[in-house]
Structure I
Amino acid sequence: MIKLISIDVDGTLLDSEGILPEGNMASIHAAKDKDIRIILNTGKPIDAIINVYNALELNAPVITMTGGLILDRNGDKHWKVLKSNPFPVAAFSDIYKVVQDIKVTTYFMNKGIMYVHHSNVDDGYINNFDDTMNRFSCREYEVVSNSPLLDWANLDMPTYKIMFFSDNYADMEQTWAALNYANIEGIISEFSSPYTVDVRTAASGKKNMVEFLCGQYQINQKEVMALGDQESDMELIQWAGVGALMENSDPELKKQAPLIAPSNDACGVANFIEKYALK
């Protein structure tokens, strides 16, 4: 019996236009009526998913920033930190050494603000970055003149997630490979889209945070469903009692998935909720 459903947002819950399908919404409401906990589990900060959270009429914790921060409203209007996994500042210089010669955008995700630094200042690139951020509802950020990996002492801390962006997939492959080769202690790097690489602490991550919530609610592993579409979702998907990668995911990544759900444009979330949680 499924008691908790963890759902990634972009590429999973939302369709390719960033819209919440009616079919997914209806199935989630039906799951809630059966007292199944619905946990949005995203790489985004809370401000970027609050409209989705409200549209689903949720009253459950949210795993944000790829497990860097769990926030809970619990009927209140204000978000409270349920669990946090801040970055050790000692890791920043090691990460900078790895990426300093790659033309990528660096952004720090903190609780109330994102700091963005562009290595590539071409107008076309900046416009593409802004369009991407708008498409994913991440509109609130401060552009800084120096990399936050170097200038972190002048910014509001702590940081819960670091992300790198480029509109050139080869740059992202190079960034991901270099970070993994460097093997910085306590630091994990994962693709979160074809254009973004997430860097997080080993203590964070979507799977670790779902395990934490399961401990809070006395839910066991077999009672968890997890749905996602990227490398950052895979550990959780492989751990969950019912775990599925979306059909729209990378073909090589799908080879590692225990189950494949229909695509985000075919209401794959609704399909799996109805198949595994509502019957």
Structure II
Amino acid sequence: MARSAAGVRMFSDDGRCVADPLLMRRALEYSTALGIVVAQHAEDPRLTVGAQAHEGERAARLGYTGWPPSAEESVVARDCVLARHAGARLHVCHVSATGTVDVLDWAKGLGTAVSAEVTPHHLLLTDERLGTHDPVNKVNPPLRTDADTARLRQALADGLLDCVATDHAPHAVQDKDREWAAAPPGMLGLQTALSVVTHTMVRTGLLDWRGVARVLSERPAEIVGLPDQGRPLAVGEPANLVVVDPEAEWTVRGAELASVAANTPYEGLRLPGVVRATLLRGRLTSREGKTV
């Protein structure tokens, strides 16, 4: 209660799924009284013991223990039912599977107050990358199939997925550059997010630039209740702006990114969309990648 009064707008499991349905039910019921959102990393731990990669032909061939999509889908279905009965607001983190989109479609159709996000890497990358055995591609939830990627893109365009969130996870070289099973999951995603969304959604015709602003800025601010953020361009609005050159391209180099880590899966990839400047309340804060 004290944290809610202090301005906390969302509670999260921080990557460790609330597997106990009674505990999750209680959390959702209390959140309703406090007017906050509960965010869940959907993963039934009993279905992912020892899991290393998406459960499928590639993981089986390479000898990796499979991570079934049902581990995600089942928890999302459970939580949507609990949230609907509690009248609570639920947010589903980093959706990765086609079946999860189907569950969200069903739940939203019933009027459930559920929102959901997708990561840039789940819009672009697939389990085809398992063949390199490079742990930079190890992420939680795992990279899935071409069919999943296509479904996630369409769901984002249709609004079934509300927004894009990076799940940005930097790791030191000595931690990430290990054998696959020993390496922690996670990859950089913040600095490349706009370009990946441009590549997967704008250049494919699934979103226009108005849609990009919606999924990367406006809708995230709405979900967490930040009325002074993510506001659309209009006369009299605060000039919080990002100036983007949509036709320009840049080559991703981990060593040149702003993060002190370099575990990017996009190393050497040429991506569209270059940020030329940023403004905060009308004041120039960066130009051509340099802080003003």
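Name the one structure among I, II that Cα extents along the principal axes in Å of 50, 48, 36 was derived from. Here the read-out was taken from II. Identify the structure, out of I, II, from whose coordinates distance in nm of label points 7 Å out along Cα→Cβ at positions 23 and 255 was calculated to give 4.5. Working through the options, I get structure II. Sorting I, II by mean count of other Cβ atoms within 10 Å over residues 95-102 from high to low puts II first, with the largest value.
When relative contact order in percent (Cα under 8 Å, 6 or more apart) is computed for each of I, II, which one produces 13? Structure II accounts for this read-out. Could you figure out which one of I, II the value 1.7 for distance in nm of label points 7 Å out along Cα→Cβ at positions 63 and 183 was computed from? The structure behind it is II.
Every number here is computed from the coordinates shown, using simple stated rules; none is lab data. Computed from a predicted structure; not experimentally measured. Cβ atoms are built from the backbone, for glycine too; each structure is taken alone.
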